[in-house]
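Take a look at the structures below.
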Structure I
Amino acid sequence: MGIEQALQMARERELDLVEIAPKAQPPVCKIMDYGKYQYQHSKQERLNKAKQKKVEVKGIRIGIRTDDHDLNFKKNQAEKFLKKGDKVKAEIILRGREKAHQELARKTLSDFLKTIAVPYKTEQEIKRFPGGFNVIITPE
């Protein structure tokens, strides 16, 4: 049907002529209340946004001199976070003269990751930042 005829039908019904598929041959239009359509669309988007799973990044901080018991506790925390579906950012903080032993810090962080029993994949490899090293892991 022609555009003029479709517009006339929309005016008679006091509705709007809305183009649904502009790239189709011929273009597809629909007679509807556009304000109501926009409201329903925004309402659906809000509902979808509320249903989305929010992934948090949980942080674990360790030091070069952190004791075995404390490392075990941190490992359990990291496993708990991974089981919940959160990402884990493991950081090793270097203070003072510890900054001279970067290879030891990198080894400590990689050893800590090896102790984690829950299956995970590294999202971001061990990376240097001004205070030390960090790595981000996600559950599989």
Structure II
Amino acid sequence: MAQTPLRDTVAAQMKDAMKSGDKTRVGALRLIMAALKEREIEARGAGKVVSRSDELALLTKMVKSRQESAAIYTDAGRAELAAQEHAEVAVINEFLPKQMDDAAITEAAKAAIAETGAASIKDMGKAIAALKEKYPGQMDFARASAIVKGLLAG
């Protein structure tokens, strides 16, 4: 069962949003399309193919960036700009898998530590790399990193 390329899915949804006149959604979808296209061009230049995990990592990065911007706008009293960032986050999140909670991240981290044979904080990178490969776009890797560090230290 081949997965539909993410760009095709986004393009189809963009057409629907254009037909319905949803300007906010069209804008967010255009941002996603541009980011995906840029990633494909970079990869092609390096002789690589963009994988689904690369796409999910890109979307996760876009969400994080917009959340940081929304917080800055909120602190600056620019509620309308913060609302726009939150609307974009909502659209981007539609293309990401359901995020894992701390309990699920902890279980995955324990499995990754066992799988990689990580024994100390020095081996933390191996465990995080295994998590990134196995669960792209499904967890906040900053939280995962803290959990892995706690498990290896304690």
Structure III
Amino acid sequence: MNKAFLREPERTADYCPRCGSQGEPVVGETLRQFLTEPQLRLLADPANFCPSPQCPVVYFDSFEHALLTTDLSRPVYPKDPTAPICACFGLTAEDIERDVEEGVTTRVKAAVAKAKSPEARCRQRAANGRSCVAYVQKYYVQCLNRKR
């Protein structure tokens, strides 16, 4: 088929301007927890979170404005693997690794239960404004696979 009749894929505001990962929309309530007023004014609405752990971009908009990990006042997961995976309740990668080493799921199950409870404040505490459950489960499975 002639390429003149094929439509080129369009890059949209949903993709990180640095790494090309698909962004996750972030609400103002979340952004206000992590950014200063001057930083907030740099981003147009809607803003996105770049989920790639290797990319230094945390937030970006459709005009390719970006704020980096170095622009934040505290480390966030998955950008910094030492930051709590569960920002609400403090579960860390080290906690998950201990569960795997001990052959239990005590810490992981407790964190997942709390994350699903009304006490969770993901919109205010997680950099992407979402529950940590997927990150916790993914890291737990990675640890299990490394142990084998």
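We did not get these values from a lab; they are worked out from the coordinates using the rules stated. Here the structure is a predicted model, which is why all the values come from computation and not from measurement. Cβ atoms are built from the backbone, for glycine too; each structure is taken alone.
58, 47, 28 is what came out when Cα extents along the principal axes in Å was calculated for one structure; which of I, II, III is it? Walk me through the intermediate numbers first.
Values: I: 81, 27, 25; II: 54, 43, 28; III: 58, 47, 28.
Working through the options, I get structure III.
Can you spot which of I, II, III the value 0.40 was calculated from, given it is FRET efficiency 1/(1 + (r/R0)^6) of positions 32 and 104 (r between Cβ atoms, R0 = 35 Å, to 0.05)?
Numbers: I: 0.00; II: 0.85; III: 0.40.
The read-out comes from structure III.
A value of 1.8 was computed for distance in nm of label points 7 Å out along Cα→Cβ at positions 40 and 72; which of I, II, III is the source structure? Provide the component values of the computation, followed by the final result.
Values: I: 6.1; II: 2.9; III: 1.8.
Here the read-out was taken from III.
Suppose helix-only ellipticity at 222 nm (-39500 (n - 2.57) for each DSSP H run of 4 or more, over all residues; to 500) works out to -13500; of I, II, III, which structure was it derived from? Could you put the intermediate results ahead of the total?
Details: I: -13500; II: -25000; III: -10000.
Derived from I, not from the others.
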